[in-house]
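Given below, in the form of structure tokens, are the structures.
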Structure P
């Protein structure tokens, strides 16, 4: 089995005391590569420093919709410079819209989102998308600002069947988290995953968040090693051989981020 955690946040302070152990546990559980997704300048810089120490870690730069009110030309310029100067930066994001908690006003989120779509296009980087409760506005922006060449992944997909097919029609990848393993919360998602073409699936932990079952019963902090639980549940639902599916998804992730692990 070969695994790629396509989205995690090892820059989170919850790993400050045992980051090396966390990475070793991931490697011992066949997680051969990890993407550290950025959400603001501070986390992006910290992720880059981590990636410089580990050859199997890559990073992205971006402004999360929660931080959109702090987005500015200077911020975007700084992120662009980080991307240009560090070869470990392989994507832009996570970016998008989150109208659930509204930590930033809708207008600020949309303006920041559109600006980041432009930056990613200039740098020719794939995009890591975040969407929550945007009532179709997220898709409207993507559709209106969507060159055919854009590569994107819907991080932590938890939408409807209709939304899933819309994203697939845009040739985007679908990121599946530990939500898939949860008895009640993951029930609807489990009904949808058979509809995803196998060459469009990525798996992720979103660590330290969204710990999967059965680990969720033992710890609240997620970590990349637990992505194996997502893969096993996915294989079960799709009636697929876990080893074969893991190789397909690993290859998908390499293709999406334009890397070779």
Structure Q
């Protein structure tokens, strides 16, 4: 019999690290062959620059040992966080800045002007930035122990793309991946309200922001279907980026219980 789809429970997954809005655990999701994602293997968050000292301590205490920051260097300069510079006694925590998107890429700039649709934006990212995807996946493959934390600014778009690839590679059903992606829409509401409050005199801007904030399940389902149609599977896509079979196996072993 087919395995019953288990959708995420936001009350279990949310990591309440002080001043971080969109932090959650990805362990426990069932895989299609009857396994599951290991607990404390993979965590996703928004920008860590907002973390208080208590929030930073909670992150380390949780077992995070690798942080992969998907932001552009210009974003780092504007909003650095405490984990960017390795600290001598920082419990062995390793930090990588591996931008997913090069905002100065000419092809990217040309193509992105033709769309405002989130799924198209994601698919363009996967098609154009294969070397960046490869570097991120290689960093995940190279980790040995502890939780891998992946973040960008809001923790929904760039982080959502990379987390979707990782979960799909580990065998999680697309519907569950899409449901996890959609949790950002719930977790980020307090931050969205703060941003919207600054635009009370600009109704058109508020309308555009409301659209930009959305993380609907169908967005990620569309992207995963695109990868399957264009490349055959997430595994084949990653091979096309230059990730090796050995690295793929390392990632799968790293993520699965």
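Assuming 0.35 is FRET efficiency 1/(1 + (r/R0)^6) of positions 32 and 160 (r between Cβ atoms, R0 = 30 Å, to 0.05) as calculated from a single structure, say which of P, Q it is.
Numbers: P: 0.35; Q: 0.90.
Computed on structure P.
Matching task: 19.9 is the computed value of mean count of other Cβ atoms within 10 Å over residues 112-119. Pick the structure from P, Q. Each step should come with its number before you reach the end.
Numbers: P: 19.9; Q: 13.5.
Here the read-out was taken from P.
Using the calculated result 1.4 for distance in nm of label points 7 Å out along Cα→Cβ at positions 104 and 120, pick out the matching structure from P, Q.
Values: P: 1.4; Q: 2.7.
Label of the source structure: P.
Of the structures labelled P, Q, one was used to calculate helix-only ellipticity at 222 nm (-39500 (n - 2.57) for each DSSP H run of 4 or more, over all residues; to 500), giving -12500. Name it.
On the way: P: -12500; Q: -15000.
So the calculation was done on P.
Where does the value 2.6 come from, among P, Q, when distance in nm of label points 7 Å out along Cα→Cβ at positions 56 and 216 is the thing being computed? Walk me through the numbers before you get to the answer.
On the way: P: 2.6; Q: 4.0.
That value comes from structure P.
Could you tell me which structure in P, Q was used to calculate distance in nm of label points 7 Å out along Cα→Cβ at positions 80 and 136 as 2.4? Don't skip to the answer; put the middle values down first.
Working: P: 3.4; Q: 2.4.
Only one of P, Q returns 2.4 for distance in nm of label points 7 Å out along Cα→Cβ at positions 80 and 136, namely Q.
Give the label, chosen from P, Q, of the structure having the highest value of relative contact order in percent (Cα under 8 Å, 6 or more apart).
Working: P: 21; Q: 25.
Going through P, Q one by one, relative contact order in percent (Cα under 8 Å, 6 or more apart) peaks for structure Q.
Of structures P, Q, which gives 2.6 when distance in nm of label points 7 Å out along Cα→Cβ at positions 144 and 248 is computed from the coordinates?
Details: P: 3.7; Q: 2.6.
Checking each candidate, the match is Q.
Looking at Kirkwood radius over Cα pairs in Å, point out which structure of P, Q has the largest value.
Values: P: 18.1; Q: 18.7.
Largest value of Kirkwood radius over Cα pairs in Å: Q.
Compute mean count of other Cβ atoms within 10 Å over residues 24-31 for each of P, Q and report the one that scores greatest. Show your work: numbers first, answer last.
Values: P: 17.0; Q: 19.9.
Comparing P, Q by mean count of other Cβ atoms within 10 Å over residues 24-31, the maximum is at Q.
Every number in this text was worked out from the coordinates using simple rules, so none of it is lab data. Worth saying up front: this structure is predicted, and the values here are computed from it rather than measured. Cβ atoms are built from the backbone, for glycine too; each structure is taken alone.
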